[in-house]
Structure P
C-alpha cells in the first residue's frame, strides 16, 4: 500500500486533522484553508445568484486535448459537469477493418501516443492469440522492456504537465529530460521516437543494437535520483498539498462501480493490476509490488503513479539480467518475412516476400480479447477474424475513455479551480478517447 505521507509544511491548523494528517474529503484544502463543500448560497443566502454555465475547452491547454467540459456554477462551486468528447474522432477501429494486421500497428501508435510501444505490444499479443503462435523468449523480455519504458514515459509526462497545471515548472524540466533519455533509447532501437511501430505479429520490427543495454542501464541508474528530487519538491509543498489533498476523491466501491482501472482504481485502494491478475509476457515471474492508495484523491493518484515508476525500474533491472540470446521472431513463414538477403537472391524467398506483403497473413476464423496494464489502466483489444487477411472487427477498450466518465462525480461540489487538478489527475489522452 502506498504510504499516505504526513505533509510536513505549514498548512495551518485548518489544513490538518486532529492526528496531524492532511484533511480529506469532504473538505477541500485551498492554500492551507479548509473550505467546506457547501455552496456560496447555502453559507450566505443573501449572496445567492443564478447559476452560470461556462466552457472549459475544447481549446484549452489544461484539458490536455480537445476535451470540452460544460460546467454549471453556483458562484465558484461546480454544481454539474457535462463532458463533451468527439472533437478528435479518428476512426481507428473502422480503418482497421480495411488493413492487414501488421498495417494496423502504426494506428495503435496514435491512440495513446504517450504509450506507443505499449500499444504496439498489446495489439501484437492479440493477433498472436488469434493466429495461435507463441513468441520467442527474447522477444518476450524485449516487449517487457518496451512496455515498462513506455509506462515511465507516460507517468513522467503526467507528473510534469500536472505540475505545470498546478503552478510548478521546475519538475517539468527535470522530468522531460528523463523522457528525452528514453526517447533516445527508443530511437537507437527502432529509429523512431514518439510513434514507434515497434512490434510485428510474431515478433519485433528490430532487435536491440550492440551496446544498447549499456544505455538502458545508465537510465535505470540515473532516473530514480531525478524522480526523487522532483517528488521531494512536490510532496511536502504547501501549494501542491492545497491543490491535491481531498480533491476528486473516489472510494473503492465508487471506483469499481465506475469501471475505473489503472492508477485511478489503485489510488482508491483496489489492488487490481492486469500484470498480476491476468498475467502476460511472464509478468508473474517478475518481483514487483502494486502500489495502492487509501483515499482515492488527486494526492493519492500522484503517489501511486510515482511508486509505479519505481516499480517499473525494478522490473527493468530484472529484465536486463534475464534477457536471453536467440531470435526475436517466430519461425513461422505464415507471419515472418524471409531475410532480406534471401529475398533479393532466391526466387522462392522473393515470391514468399511478395505474397506475404501484398496478401497479408491469414489467421484462422475466430475471435479473441487481450488486455494489458497500460499506464492509464486496462487496455484491451478485441478482434474478430473470418479467415481473411483483415479483421472483420477491431475494437479498442481504452482506459482513458472509461476513467473520464467519472469526472462529473469527482468535480461536483468542488471549486472551479479544482476542476483543472482533478481532470489532470485522470491522465487522459484524447486520441484514445476519440478513437
Structure Q
C-alpha cells in the first residue's frame, strides 16, 4: 500500500480494503485503483464533514461484504431494458429506437463533471464499478427506459456507473427500481450522471425498496443545457441505511428542474437525501418538494442547498421539506440553505417538522373511521403533493399504492 495512504480507521473501512482486494483478483482498471487510493486517503465520511454531519458512515456502516462473483450475473432474469445484478449489467440490453447502449471499462466521465469528486463516497463507487454503461438518446427521439438494480441472496459490495446523454430536442422517461433479497446485508452503490441537451426533457422516477438489512449510497449528477427540463421523483422505503445525493447544474439559460421525493422509514432505518442545486445561468427555475414520514426510532435527513452564481439573474428557485413524526423516538434533521450572489432573483426555502393534527384525527374518527385508517388518510394526503409532478396517472397511482402498502404495515 502507498505510504501516503492512511490506514483504515473503522471496521467498515477494514472490510472495504478486504473487499477491494477480492475485486483485484478478477482484475481492476487503473482508474479504479486511483479511485480507491483517493477513498483511503479520505476514509469513510464522518460527522466532521459538514455535508455528512447527520449520516456518519464511519460509525453507522458496520461492515462491507465481499464483492459478488461476476459469474453470478448469468443467473439474473431480464425483462427490462437494463438489468443490474450486484452492480453488473446482465444479459443483452434491449434499446428502443433512437437509443444506443455502450459498455466500456470503468472510468468514463462527463465532459463537464457535475458531481463532487472530492466526496469519498463517490471515489468508493468509482473504485467498485467494473464498467461504465453509456446510454445515448438521439436528437429529437422520444423513448422510455427501465433500470432494475437487483442484489443476490448472498451479501455483496457492489457499484454501478451509468452515463445518460440526452441530445437536443429529445425526451426520455426513465424508471429505476432497487430491490434486494431478504436478510442479505448488501452495500449497494450507484453513480448515475445525466447530460441533458438543449430543449430536451427527462422524467426520472427512482423507487428504493431494498431489504431492511441493506445499505445504499447513490449519487445523481445532472447537467442542464439551455431550455432543458429535468423532472425527478424518488420514493424511499427500503434499506437500513441510505443516502441519495443529488447534484444539479443549470449550465444553460431558461432551464428547469423539478426535484421531488417521499421518504417513509420505520424501525431503526436511517434515510438521508442531500441536494445541491447550482444555478450558473440566467432564467433558471428549480423546485424541490420533499415529504418525510418517520416512525418508531427511525431517522430522516434532508439537506438542500441552492447556489445562485453572480451571472444567474432572473433565477426562480424554491425548496420545501416537510416531515411528519409518528413516534416519540423518531428523529428528523432538516437543513435547507440559500447562497445567492445575484441581485435579481426569486428564491425561497422552508422546512417543517410536526405531528398529526389531533383535531383532524378527531374529525375523521367522529365519522366512523378507526384511528389507524384515519391516520393513514391524513398521511396519504401529506405525501401526495410530492407526486403532483408525475405526469403519467398510472405511475402516480402505482407510487401511491406503495405508500398505502407501507402505511398498512404500521403496527
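If helix-only ellipticity at 222 nm (-39500 (n - 2.57) for each DSSP H run of 4 or more, over all residues; to 500) computes to -13500, which of P, Q did it come from? Could the numbers behind the result be given before it?
On the way: P: -13500; Q: -6000.
The read-out was computed on structure P.
Which of P, Q yields 2.8 for distance in nm of label points 7 Å out along Cα→Cβ at positions 247 and 391, as computed? Display every interim value, and only then the final one.
On the way: P: 3.6; Q: 2.8.
So the calculation was done on Q.
Looking at FRET efficiency 1/(1 + (r/R0)^6) of positions 191 and 255 (r between Cβ atoms, R0 = 41 Å, to 0.05), point out which structure of P, Q has the largest value.
Details: P: 0.55; Q: 1.00.
Answer by largest value of FRET efficiency 1/(1 + (r/R0)^6) of positions 191 and 255 (r between Cβ atoms, R0 = 41 Å, to 0.05): Q.
Assign the value 43, 24, 17, calculated as semi-axes √(5λ) of the Cα gyration tensor in Å, to the correct structure from P, Q. Working shown, then result.
Details: P: 43, 24, 17; Q: 31, 27, 22.
The correct label is P.
Assuming 5.7 is distance in nm of label points 7 Å out along Cα→Cβ at positions 63 and 351 as calculated from a single structure, say which of P, Q it is.
Attributed to the structure labelled P.
Kindly point out which one of P, Q the value 25 was derived from, the read-out being relative contact order in percent (Cα under 8 Å, 6 or more apart).
Numbers: P: 25; Q: 9.
Answer for the origin of the read-out: P.
Values quoted throughout were computed directly from the atomic coordinates according to the rules given, and no laboratory measurement underlies them. These figures come from a predicted structure and were not determined experimentally. Cβ atoms are built from the backbone, for glycine too; each structure is taken alone.
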